[in-house]
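Following are the structures in question.
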Structure P
Amino acid sequence: MGPLNLGDPFPNFTCDTTEGKIDFHEWLGNSWGILFSHPADYTPVCTSELARAAQLHHVFQKKGVKLIALSCDSVESHRGWIKDINAFGELPDGPFPYPIIADEKRDIAVKLGMLDPVEKDKEGLPLTCRAVFIIGPDKKMKLSMLYPATTGRNFDEVLRATDSLLVTETRKVATPAGWQKGTPCMVLPSVTEEEILKLFPTGIKQYEVPSGKNYLRTTMD
C-alpha cells in the first residue's frame, strides 16, 4: 500500500498488546485516537517519551482521545519495560494508562510506513521510527508526524496539535503559530461578513494591514 495522506482512511489491523488482542478500529470506537511508534523498548529516549505520554494521559482522556503505542518488541518485553517507564516518569502505582502494541513481525509498521531504514536491531532488521498518527472518529488520518530515532517527540506539542484539531473540526477557524487552547483563533478567509454574527456571536477582531484586505480576523476558541 502507498503512503498515508491526510484525510485517508486509516487502515484497520488486529494485534497483540499489553492489554490483550485488539481490533484497532473496534478499540478506537467513536473516539479520537493517537497511535505513536518508538524504535525499541529499554532505550533512553523511548522511555522518556512513553513516560511523558503517560503523564498526559488523563488530559487526553478528558478530551475523548485514546493513546496507543507500538514497537517491534514482544508483549513480554513491553510489560517488563513498563516498570522502568513508571519509575522514570514517577507515575502512580496501578495499571499502565494505555496499551503498547507488539508488532514483532513488522506487519503494521510496513502497512503504515513506519520503518526506519537507518536504525536496525541486533539481527539487522529495521526498527520503527518515531511516528505519530492522529485519527478521527471517522477513522481517517487527521495529522501525522515523523521523527528520526535521535530526536524525542514533544508530547505537549502533540497535545497542542490535538486541541487544534478538536477546535477546528467543529468551527470555521484555524489556529495560528504557537496557538494554545484558550487563546484567539483565526477566522477562515472563506467566512463572509454576513456569516460573522451567526458563527461568532461574541464578535471578532479585525486586523488592519497595508494591503487593505480583510483576511486577518481572530476570535476566541
Structure Q
Amino acid sequence: MYQCCIFDLDGTIINTLHSLKKTVNETIKQFGYGPIDEYHVRYFVGDGYKKLVERTLVYCGDTELTHYEEALTVYDEMFKKYCLYQMEPYAGMPDFLKMLKEKGIRIAVVTNKAHDRAVECVETVYGPGFFDKITGEGKGMKCKPDPEGALKTAEEFHVEPSECLYFGDTNTDMKTGINAGMDTVGVLWGFRDREELEAFKPKYIISHPDEIRSLFNETSENSPAFAGE
C-alpha cells in the first residue's frame, strides 16, 4: 500500500500552459521575437525556467544566446505578472487528491518551477495547507530529474521510496521517479504524449485520475492502467 503520493505541478495537478505561454511570449517580445505556439511551449517546459528561456531563444534564432541573461531577468519579471494567468486544476484531480487525504495518504508537490511561484500557484488553486509539502526549484534543492526533492519528501514523511508513487507528465518526471526508486505514474492530460512516457516504463499510465483510484479505494470500479495495456 502506498503511503505517499508525490506530484509534479505543471501539466500534472494544474494546467499552467496558458500562463507559461503568456509569460514566455511577453518575454521574447522584448527582443523582437515570437510569438511561439502552445505546441512548442509544451516541449520547452519541464526542466526549469532557465532551460525554457534557453530553448525558446534558440528556436527563435538566437543560437548564440546573446540575449540569454537579460531574457532571464525579463522572464522573472513577466512571470510575477502572469504566474496565475488562466490557471485551472485538471478534471478529476481535486476530488482524487481529497480522496487521498481522507485515506491518510500524504500528498506533496515536487516541481522545477521556482519555489515561491510554485507555492503561489498551488495555494491559489488548492488552498493553503492542502498539500503536506511543496518543493520548488531553488533554496539549494537540485532540479529534477535529480531525486533529491522526492527523496527528502519521503524522508520527511518517514516513508520508504518504495511506499511512494510519483506522478508526472514528462520524461523528466519519469526519470525523477526512477532515480528516487519510486513507482511512477505517467499522466496523459499534461504536456507530453504517451510515446514519451512509455519509453521510461512507468508503473501506470492514466488518462484520468479516476483510473488509479482502485489502488487506494477497493470499491472503485476502475482498475489501474498498467503501462503495458
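Each reported figure results from applying straightforward, stated rules to the coordinates on display, with no laboratory input. What you see is a predicted model; the values in this text were computed from it and never measured. Cβ atoms are built from the backbone, for glycine too; each structure is taken alone.
Ranked by Rg/Rh (Cα atoms, Kirkwood Rh), for residues 93-156 alone, structures P, Q are led by P, which has the greatest value.
With Cα extents along the principal axes in Å derived from the coordinates and found to be 56, 35, 30, which of P, Q does the value describe? Going label by label, the one that fits is Q.
If helix-only ellipticity at 222 nm (-39500 (n - 2.57) for each DSSP H run of 4 or more, over all residues; to 500) comes out at -9500 when worked out from the coordinates, which of P, Q was used? Each step should come with its number before you reach the end.
Values: P: -9500; Q: -12000.
Structure of origin is P.
Going by distance in nm of label points 7 Å out along Cα→Cβ at positions 5 and 53, which of structures P, Q comes out largest?
Details: P: 2.7; Q: 3.5.
When distance in nm of label points 7 Å out along Cα→Cβ at positions 5 and 53 is calculated for P, Q, structure Q comes out on top.
With FRET efficiency 1/(1 + (r/R0)^6) of positions 61 and 77 (r between Cβ atoms, R0 = 25 Å, to 0.05) computed over the structures P, Q, the top value is the one for Q, the highest of the group.
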